[in-house]
Structure 1
Amino acid sequence: MKREIHKWHSPSLNKEMEIVIYGHYGDALLLLPTAAADYLEYERFLLIDAISKPINEGKFKVFSINSINSESWLNNEMHPKHKAMRHQQFNTYVEQEVVPFIKTHTSNETPIYTSGASLGALHSANLFFRRPDLFAGTIAMSGNYDLSTYTKGYYDEDVYFNSPEQYLQNMDDDRLLSMIRKSDHIHILSGAGNYETPDASRRFSALLNSKSIPHELDIWGPDMAHDWPTWRAMLPYYLESRF
């Protein structure tokens, strides 16, 4: 499998950010790390090995980036307002730096799908629902789509506009909704085992239904815990069976 590591100083975040690419060609899959992890997390926990077949077949070219969650939602020393501001800078980094980078390494016509597990599921869904003009769909695994679960009671406009469960309730922009509804690949997945919160996925699915947004809700069994074996089973299954 072809593997390349790139890095640059991000003007949006004012720090050096790495990105790793797997594969030669195919639709682009952008991976968002769990919790406070880095761009190599999915490789370390063997998820890249698990999806090697669609990568090697040229079905997908995978891009994995760093999180900055330790500088935002997971930083207990930081004022909540500054956490939200930092996350907005992360959005700018992805939208204005990572997306053009992906296009340079694929093509302007190549669709970009987002994916992630746990907190990465929230971010991957949020990126798609905020910017369906940039992203073609999402595979969100074991997520909670209400950002306020991470803000310890703090709430402002930046929290609202990064919490899909909240802003989608009030979304009435026909242009945005039309783009979202055109996606054939909105997949909301969860296990039902230890530390999973399948009701969060069911609640988000009900919201999508209320907005007439086509999607797939898939709750796996009680043997599927909030852990890597679950995600190593889910992602290859969806990449190979739904695309």
Structure 2
Amino acid sequence: MRKKIVAGNWKMNLDITEGAQLVNDIFNGSPQLDENKIVVIAPPYIHLTQTASQLAGMDFIYLGAQNCHQEASGAYTGEVSAAMLKSAEVAYVIIGHSERREYYKEDSAMLAKKVNQALVNGMQVIFCCGEPLEIRDANTQNAFVEKQIKEGIFHLSAEQFKNIVIAYEPIWAIGTGRTASAAQAQDMHAHIRSVVAAQYGAQTADDTSILYGGSCKPSNAGELFGNADVDGGLIGGAALKVADFLSIIAAMG
């Protein structure tokens, strides 16, 4: 049975005090979770040790990081390695987020190395993929996303792939005024699952959690998560508002 997951990506938001309060508020909201229904909290690096300490008393809520470097160590000023994240009790790493791809020009070769570093250090990967507006308008989104997945994670063995979560981000539906419908989300998630099945087999595909990352909020989470191939969400802005985040967690059922 594949996991349902809601992952909160704080991006570059909240100071130390604000972050601690948000985690406390999530805990006080007592989300109903179990081994097949989990939450990941991915704050900026500066929060990691504090958040790890807070999460020590929470069941089925895991610490995530928003990125890691593609090399094990070295003269990379300002960067953080996967081994460092593991030492801070990070369990999940977000790799290939659309903002990293766009703003920092992270390509598939780099992302594949980052995936390797995360897995070598015993963490699970939330691997992001998704198409921009011009690709959606050209109706070539399936091939575009398939290429991202093949280049970023299909070098892995079947055993390694068990530690991969895929997050689909329809970039064209984030901040553009256009909205991805639940049906559009389901169509892409089903396609992604078929691509995984072709590479690793039906059982691996069925066991792989695929999250939706396109402006998921309390008003649409239930409809999105009700789709057969949508296993939760990678949440941005709504993850910073405790009531919204708890409502999205509840939508997992």
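Computed from the coordinates by the stated procedures, all read-outs in this text should not be read as laboratory data. Just so you know, these numbers come straight off a predicted model, no measurement behind them. Cβ atoms are built from the backbone, for glycine too; each structure is taken alone.
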Suppose you compute helix-only ellipticity at 222 nm (-39500 (n - 2.57) for each DSSP H run of 4 or more, over all residues; to 500) for every structure in 1, 2: which one lands on -9500?
1
Among the shown structures 1, 2, from which was the value 6.2 of mean projected area of the Cα convex hull in nm², for residues 120-207 alone calculated?
2
The highest value of distance in nm of label points 7 Å out along Cα→Cβ at positions 80 and 168 among the shown structures 1, 2 is in 2
Looking just at FRET efficiency 1/(1 + (r/R0)^6) of positions 24 and 160 (r between Cβ atoms, R0 = 41 Å, to 0.05), which of the labels 1, 2 belongs to the structure with the highest value?
2
Highest-scoring label, criterion being relative contact order in percent (Cα under 8 Å, 6 or more apart), among 1, 2:
2
